[in-house]
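Alright, structures below, take your time with them.
No value in this document is a laboratory result; all are computed from the given coordinates. Not measured: the values here are computed from a predicted model. Cβ atoms are built from the backbone, for glycine too; each structure is taken alone.
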Structure 1
Amino acid sequence: MIAFFLDIWVALRNIYYVLAFSFITIYHVYRGRYNRAVTTKGARDYYSAKTLKSAKLTYDVINPENAVYQKGRSYILMSNHRSHYDIPLIMHALPGDIRFMAKRELLKVPIWGRASWVGECIFVDRKNHKQAIKDMEVAKKKMEDGLLLWIAPEGTRSRTRKLNPFKKGGFMMALQTKAIILPIGIRGTERVLPPDTWRSKIGEHVKVHVGKPIDTAAYSIEDRDALMKKVRKEINVLGGYDS
């Protein structure tokens, strides 16, 4: 019974952190005070930090290649997706002005959807090709302006010990912008909050494995499938999946 009420408390706190940060972001935008660096700091030091702390989630970043961002290049961070905790984990564990890219349907989520939009996250319409092209152009401009995009190429959380099939959109964007893809493997967040449940497991320790950067300037559009295969192989190893 105690564990049940603790789960409720953690869930309510996380909802509060999302709503509080969302309201603050929307307020600053509509007051003409939006600042990317300030929003990034709020996402990292408030929303992400408090969300991780509420579950007493700790982590290690394993970066054997010592991957760093090259000035003047666009970057797309690609990782596996195992839990709702993946977003705050990535934003807290890694440096830079990180925003996520997601399907446009999520814009309909009350308050959070609007805040994510005005806070420079990218939403892509997968059902409308013309709109998807416009969304990609917006993403391209923001990346050229220094924004780092986090994409889960699976498109949704995995419910097995294997990666889901990858979506092609993020790879097309990477090729068109000649971005550097940073493959990332998240291990353990599925224990903190498994898919299809709201009950969190407190006190878990997870790992973020950062792989070797992949420069898409060495690939053409015709090489898209080969690029997808390479990134999938990297994330499969980094994420510790069953082969």
Structure 2
Amino acid sequence: METRLDHDVALVTGASGGLGSHFAELLAGAGAKVALGARRTDKLADVAQRIEAADGRALPVELDVTDAASVARAVDVAETELGAITILVNNAGIVVDAPFLDSKEADWDRVVAVNLKGPWLMAREVARRMAEHAHGGRIVNIASVLGQTAASGVQGYAATKAGLIHLTRSLAVELARDDIRVNAISPGYVTTDLNRTFLEGEGGECVRKRVPLRRFGTPADLDGALMLLASDAGRYMTGAVITVDGGLTLSSL
């Protein structure tokens, strides 16, 4: 089944590091021209350089996913420079860790704005263009197993990821008429620079013991799921949520 993306243009949000930069490099390696979205374009320079060094095409784009005007400008720039967007990866996200009784309204609002409103704004803007161009498209939302299971201290993050999963399904139904497929990946604990200190510590060891495969994931462990959903290999999939968690969400073993 074809997984090459030589005729595609992808936009990846939160592309300055972590999973976002990995996803961008993966899509570029498969042949896609990639717009790298983040609030600060200077942080995207290294990612773009790595892609270009591998003979790929990358375009850093200033993007605040919580601002509709910024979203529209970023999509305009990406389409002007690279062509019509055919793949959107909604990866940008934040987490605030605090006990519920000590949580702050401002933190809740910020998490909801980035993790749920952001993907909604991005999907709305990009899907409108996809429908206008009449070429179809693929939207991949990056959710989390914390949107499927309960955990203490991250109520806002868990609630937004649960909302993103259902948003995925709702958009899949509505956008199917325009041949726009909307799916999600639900990662478990995947080691990146953002969580490495925790996962390599005592708390992380407690979590690792709950994973049936007895290890944390790496960004590369998500490659198969992303390529399936971003390419024609998953052409009959929409509204799906692919869990990649080493078995964490299974019943306790």
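At a glance:
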read-out	value
Ranking 1, 2 by distance in nm of label points 7 Å out along Cα→Cβ at positions 58 and 114, the structure that comes out highest	1
Structure from which 1.4 was derived, distance in nm of label points 7 Å out along Cα→Cβ at positions 82 and 130, options 1, 2	2
Computed 18 for relative contact order in percent (Cα under 8 Å, 6 or more apart) - originating structure among 1, 2	2
Which of 1, 2 leads on distance in nm of label points 7 Å out along Cα→Cβ at positions 50 and 178, largest value	1
